[in-house]
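So, here's a batch of structures to check.
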Structure I
Amino acid sequence: MNLYAIKAIYLFEMHRTWRTIMQSVISPVVSTSLYFVVFGSAIGGRIPEINGVSYGAFIVPGLIMLSLLTQSISNASFGIYFPKFVGTIYELLSAPVSYVEIVIAYVGAAASKSIILGLIILATAALFVPLRIEHPFVMLLFLVLTAVTFSLFGFIIGIWADGFEKLQLVPLMIITPLTFLGGSFYSIDMLPPFWQTVTLFNPVVYLISGFRWSFYGLSDVHIGTSLAMTAVFLIACMVTLRWIFKTGYRLKS
């Protein structure tokens, strides 16, 4: 394992975050704060509690997950796409660095950024609503697993994309709608039976449900199912990346 190479790539990606801190950190935090103001105050005044939890506190896990998913994908996809765009990817591929080390460095940096952002948003949320975390270790586990999984997914998107517009296509057109429809702002128990069944086909439901359980002990699906679905998606991303590097898909052409 070439730890020096991993460290070099990881630190380079982390330094890029601090150079663009307004876009990488401050902008998502401000956007999430606006959600608290609009949804927590306006809608929260009409929906005082859900399952014994104030509405403002209920939406916190969903808002953190929304930022975590989008930022993980964005950080990882841009991190690998930019070397493709400027042509330095060929220097990286010809260096004595294995694809495993490349993935660890880029995905590790993207996941680190997302986890830091998630913790900042969590601290920001505590300024707006009273929070409690009943299972802090499970919360951290979900935070890390989700960040790593969707950073791997973003890495795949960065390799697949052949233009900057495609980097935003999946997060804006797929991930964000799935997150909004995945119980971020409501419990799926509030839906009619037919739509409850349809919602269970949304993979983001399992992430938000498990993450919310770590806060309040409330979930729309069993915590074990949430962890299993996250693990399945993680393994699927790893298998896909192994195939990409083995075949050179959109890397060597």
Structure II
Amino acid sequence: MRFNFRGTWSIFTREVMRAFRTAFQSILAPVLTTSLYFIVFGAAIGNRMPDFGGVDYGAFIIPGLLMLTLLGETTSNASFGIYMPRFTGTIYELLSAPVGVAETLIGFVGAAAAKSLILASIILLTARLFVDYSIAHPFLAVIYIMLVAASFSLFGFILGVWADNFEKLGIIPMLFLTPLTFLGGTFYSIDMLPKPWDTIALANPIVYLVSGLRWTFYGSADVDIWLSFGLTLGFLAVCVAIIAFIFKTGWRLRE
């Protein structure tokens, strides 16, 4: 079957433009929230905190705050993007169009990655107003951000297919993703935790995401960088397999 570039581009542009139509909620609101974290933890408390491996505390929390915003926004945007066509009934236009699973996923994931890079860039520029920082591996940081964005865009897609009401759309981000991110080393290093909590914390999958992004910034992290990359790729593969099953069986899409 020939790859449908026009269909992929249509999905991509629709999702990207939806973010700009809801710019206050999709871009401005998370940037303002992250700025408050920088003011409180970076500027006010950071001066009283010791350095972490030679990294100022205000700079140390940047990858964690970036990951906190990316996970929540990417998951919510992707889930809402597929839920609304199901809710309004326009999902049948997508199902009847000559667009395969690959084109659909590339369109949704590409849009999520683009929106994530825009949001990450704005947050990093905003962080410059409060703390001084540098990125040790900028290319790997971009790749890792896109990888995480793609993974949680697919996860959000699954969530949007699974949810049958608006309340369920917010359950996973609010009750699971946000608490796990706060407990995943956003504001501290796992090495600071007393035993056995430092070992228990490694059961939190968000630890590996925050640690991986922190390594791309400062060259050091709580867990091995390749383990972080490997687990993220594994999660991406699982999400792709689930979505392929959803499209093959029509689970909840044709209900």
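Readers should treat all values here as calculations from the given coordinates under stated rules, not as data from a laboratory. The model shown is predicted, which means the values in this text are computed figures rather than measured ones. Cβ atoms are built from the backbone, for glycine too; each structure is taken alone.
Values computed for the structure shown
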read-out: Among I, II, which structure scores highest (criterion: distance in nm of label points 7 Å out along Cα→Cβ at positions 71 and 103); value: II
read-out: Structure (I, II) behind the derived value 0.95 of FRET efficiency 1/(1 + (r/R0)^6) of positions 39 and 207 (r between Cβ atoms, R0 = 30 Å, to 0.05); value: I
